[in-house]
Structure P
Amino acid sequence: MDPVKVRFLGTGDAVGSGGRLQTCIQVLGRDQNFLIDCGATALPAMKRLGVNPASIGLILVSHLHGDHFGGIPFFVMDAQFGRRINPLHVAGPPGIEARVKDALEVFFPGSSQIQRKFETRFSELPEGEDTSLGELVVRPYGVIHPSGAVSYALRIKVGGKIIAYSGDTEWTDSLLEAACGADLFICEAYFFSKKIKYHLDYETILAHRLQFGCRRMILTHMNQDMLDRLKESELECAEDGREIILEVP
């Protein structure tokens with residue numbers, strides 16, 4: 001099998017702390033090229049880093065906040081004007097199709113009704129169940145982060161590797177299930193030590209480090225407090241444009 005590449009297109013929070021772009025992670029394998037989350041800044045991030053949006057066939061969404069799905073309307077409009085013909089599949093929590101179409105109508109009235117040259121398909125991912133999407137399998141775990149629908153951590157089997165992603169959440173034991181045995185666990189660390197509802201902090205993650213049972217962990221979705229203290233971190237931290245190669249034996 002070919003190695004699996006993980007590219008962080010955006011590692012920032014909703015308000016772009018530190019000048020970082022909003023959450024968007026590209027995963028590439030021999031037959032896979034997809035995004036995990038697609039924040040509002042995803043399209044400029046892709047173009048800045050030389051990622052052809054037309055090459056992306058699938059977008060997985062962890063939850064329905066704008067900094068995690070808000071780039072999809074712009075992605076769709078770019079595909080339309082770029083004469084895309086390859087199908088686009090968007091999969092996420094219940095309500096994903098309605099939320100994307102509502103956003104399209106807010107940003108570009110009438111755009112959700114346009115007949116396009118490419119199929120746009122939506123799938124709702126059932127919590128706690130494996131869903132096969134082409135060559136990959138994803139299992140969502142419910143987490144604690146109100147977004148108008150259930151919010152998920154994601155466990156993705158792709159190219160012989162397992163990638164886990166926390167999404168946004170305060171501490172919940174479901175993170176241990178999602179991360180167990182993962183080759184890479186991508187985890188949000190919003191604050192360094194401050195405890196707030198609906199988000200994780202670095203010190204809580206560090207306290208549970210051995211329980212995760214993952215082979216590698218990298219932190220993302222950091223606000224200014226966390227960014228100011230990166231040198232104190234014992235854990236690996238992502239940055240915009242960083243690439244990680246997961247080798248397959």
Structure Q
Amino acid sequence: MDPILFAQDLQKRYPMGEVVVEALRGIDLTVRPGEFVAIMGPSGSGKSTLLHLLGGLEEASSGEVRLAERSLASLGERELTMLRRRKIGVVFQFFNLLPTMTAEENVALPLLLDGIPAREIDSRVAEALGWVGLRERARHTPDRLSGGEQQRIALARATVTGPDVILADEPTGNLDRASGAQVLDLLRRACDERGQTVLMVTHDPAAAARADRVVFLRDGRVIDEVRGPGLTSEAVVHAQARLGS
């Protein structure tokens with residue numbers, strides 16, 4: 001099976017005055033369709049930068065990223081925008097919902113941007129809200145939703161287009177344990193029931209243990225990985241201790 005995401009010798013450098021910060025230093029990564037991959041490492045190890053480069057949200061300094069067998073560097077801005085819009089859903093730690101829009105309006109936004117007909121939008125939004133268990137909250141604005149509900153609305157928005165890949169940057173980092181578990185259940189179901197691919201940055205070993213494998217970064221490099229079946233939070237903690245991360 002061909003990979004859905006492929007990175008080779010991926011590097012990212014940020015000029016900061018006279019200093020150049022090397023955020024990524026030659027990352028190689030292959031992700032198969034339907035795989036759930038957690039990315040862990042200490043702060044500043046390059047986790048979020050890697051996620052942004054894999055999703056075409058930032059441009060690599062060098063190296064290659066391929067999504068669905070297409071090299072991101074070969075795409076024009078419009079082609080890249082369309083590929084991101086249709087192939088990738090993104091979930092952030094702080095929800096990023098538009099505060100003046102209702103839940104259903106937030107979820108509908110990617111479909112509106114893609115020019116989907118109104119009747120189809122209504123159907124797909126209702127389905128997405130049902131999937132995250134919040135159809136009855138459709139007309140609530142974010143200020144009337146709990147943090148866990150807001151994150152589930154954000155996940156509905158990220159998946160309403162039917163993307164191949166879901167990128168989740170600390171999706172449970174701002175939630176209590178019970179709300180975080182609901183979000184993790186949905187990400188796991190996205191893989192198991194829908195065949196979608198999930199890449200999740202996390203600091204939480206219990207969250208990482210929901211994945212099929214955990215990739216560890218340090219100083220902008222992949223230093224090791226652990227994988228299931230039977231992956232546990234204890235195994236993740238043990239790997240972190242062994243790697244000093």
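Nothing in this text is a laboratory measurement; each read-out follows from the coordinates by a stated rule. Quick caveat, the model's predicted, so the values are computed rather than measured. Cβ atoms are built from the backbone, for glycine too; each structure is taken alone.
Odds and ends about this structure:
- Origin of the derived value 3.3 (distance in nm of label points 7 Å out along Cα→Cβ at positions 27 and 83; candidates P, Q): P
- Across the set P, Q, mean count of other Cβ atoms within 10 Å over residues 3-10 reaches its highest value in structure P.
- Per distance in nm of label points 7 Å out along Cα→Cβ at positions 51 and 107, the highest-valued of structures P, Q: Q
- helix-only ellipticity at 222 nm (-39500 (n - 2.57) for each DSSP H run of 4 or more, over all residues; to 500) derived as -5000 - corresponding label from P, Q: P
- Origin of the derived value 23.2 (mean count of other Cβ atoms within 10 Å over residues 59-66; candidates P, Q): P
- With respect to mean count of other Cβ atoms within 10 Å over residues 75-82, the largest value across structures P, Q is given by P.
- Answer label among P, Q for the case where FRET efficiency 1/(1 + (r/R0)^6) of positions 35 and 171 (r between Cβ atoms, R0 = 30 Å, to 0.05), calculated from the coordinates, equals 0.95: Q
- Ranking P, Q by volume of the Cα convex hull per residue in Å³, the structure that comes out highest: Q
- When FRET efficiency 1/(1 + (r/R0)^6) of positions 91 and 211 (r between Cβ atoms, R0 = 30 Å, to 0.05) is computed across structures P, Q, the figure 0.60 traces back to P.
- Which of P, Q yields 26 [relative contact order in percent (Cα under 8 Å, 6 or more apart), calculated]: Q
- Structure from which 2.4 was derived, distance in nm of label points 7 Å out along Cα→Cβ at positions 155 and 227, options P, Q: Q
- Source structure of the calculated read-out (distance in nm of label points 7 Å out along Cα→Cβ at positions 43 and 219, 2.0) within P, Q: Q.
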